[in-house]
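Heads up, there are several structures right after this.
Please treat every number below as a calculation from the coordinates, not as lab data. Note that the structure is a prediction, hence the values are computed from the model and not measured. Cβ atoms are built from the backbone, for glycine too; each structure is taken alone.
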Structure I
Amino acid sequence: MPHRNARLTVYARTLIVQRRAAGWPQARIAEQLGVSRGTVTKWCQRYEAEGPAGLEDRSSRPHTTPGRTDAEVEAQVLALRAERRRGAVFLAGELGLVASTVGRILARHQMPVLASIDPITGEAIRGRRGGPRYERRRPGELLHVDVKKLGRVPDGGGWRLHGRDATVEHRHKKTPIGYDYLHVAVDDHSRLAYIEALPDEKDPTCAGFLHRAASWFQQRGVRVERVLTDNAKSYRRGGTWAAVCVGLGIRRRFIKPGCPWTNGKAERLNRTLLTEFAYAQPWTSNTERLTALDSWVQDYNTRRAHSALGGRPPITRLAC
């Protein structure tokens, strides 16, 4: 289709050729169709050189693009995207490119957005959702807290290391492998995160985690003013949790029932934990995975490019 402001369609171009062949002057043809005499000449010349095919619409894409990224670099971008399943900002930081260049490469190869793919397999599963981002004005104004239940890794490794068939016997064991509970606290403004792996999500455990998290943020010059959680009993009815909040001068907030996206920054961090840490590689034991948690959190806070922060790590927000 011609663009919306095009004066000539294929039919009008054919009229130019027919009238010129009938002996009409160029000036009269141009006046009748509302174009210049140069345009009349152009279409007549194209018809003479190519026949009726020369009157068809052509792509406005240039014949050559000398500034286009090399095919080898594009292949590196696509390979890293398939391996890590991360966005343009992260890929650009890893490959030493500009994020906009990486974004164009992904769009050129019709790579789906991260929100529309399965975080484990990388396969497209749904359309993009979500609205504009929001954030608090200063660090500590709001702390998002949540718990992510994570199945433990059996000694010698689980199905991700040995395959499904090799671990069928685990289903019939009398003693289950059990779970770790990853308690997550992320600052709304800076996205700075504090994470601990604890044995449960009971009231005293949650309260102890909040006390240590507040102390950890305090050491970095951030005073926690409010905490946002879901409506779990440990948060809503827990006496120890409430006492810690009162003792630290932290106001409590709860999400609207049935609306987990209200605590979206913690939920998003939970997903990042799974895709970039818990399921990013096969582990040979649960101890090996838990030992690596602190270094991963350190990397997340101080090195990992965060798309919501313009490609900078969360720690840089504390200096703003």
Structure II
Amino acid sequence: MVHRNAPLTETGRLRLARCVVDDGWPVRRAAERFQVSHTTAARWATRYRKLGVAGMSDRSSRPHHQPARTPAEVEQQAIRLRREHRIGPLRLAARLGIAPSTAHRILVRHGLPPLAALDRATGEPVRRYERARPGELLHIDVKKLGRIPDGGGHKALGRAAGSPNKDRTNGAGWAYLHTALDDHTRLAYTEDLPDETAPTCANFLRRATAWFAARGITVERVLTDNAWSYSKNTWRNTCRDLGIQPRWTRPWRPQTNGKVERFHRTLLEEWAYQRPYTSDRERQEAFTDWIDWYNYHRPHTGIAGQTPASRVTNLPEQHT
């Protein structure tokens, strides 16, 4: 691959070399004509004499001899430890007595992916997927979040002053954030509800389906975990009435529903815990602006920096 600042491409190098070798140009004249140094022109002319057209391509900058390279047995031991114990460069370096940067280069050289790209249970690369069109699959999950009493919780008052608010029975209670996230677009619909019972989840699905329909998205399938609320007939009957096929993740495999899990993490970092709030109402008021920002304006790294709304055809407000 030619460097972006290289003055000559392979075609340009060939033209220069032919001027010198085939047409008899002086090297300095060719260098001036192609706006390169005398030594550069001489190098390409020499390669052309020895190798012909094949000599015009870039060569590896790796040295022919590497006496300080990590011994092969150490590299094999690093690979074995990585596969057996799934540890990163820092811990590999401590066990093998090498620098962390050396351990990292060994892993890269042998094509071993970062730990974040591996399934923790099996050690196999995570299989990522994306549905081909909006509405083909809807991810649904619930995030339990402590409500904020009037006057603020521990983030506003400090842990000592806010500790009495941890009593959820007689205190502020819990918020149950129900989220429906479209697999293809990452468009999200979230409601703050008082519980996660089967009727509450079923009614949320009806409102979420209507919300997506208003944006031109017809929900075909819905994926949830195996929580009690999603295994009852109330959920199954609601899906049947809406013409939606229910799907469930395998037990102990939350990664299958990872897109909505990752959305909830973003929601906590960028909204719920983004700043201290003095009341639950204040936090809820901030949510309206945040979810609009997420859907219509925030670049999403999972879809190459696009916004979720940009992946929906003719979605109202997507250009506001």
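Observations
- Looking at mean count of other Cβ atoms within 10 Å over residues 134-141 over structures I, II, structure II comes out largest.
- Between structures I, II, the calculation of Rg/Rh (Cα atoms, Kirkwood Rh) yields its largest number for I.
- Calculating mean projected area of the Cα convex hull in nm², for residues 150-261 alone for structures I, II picks out I as the one with the greatest value.
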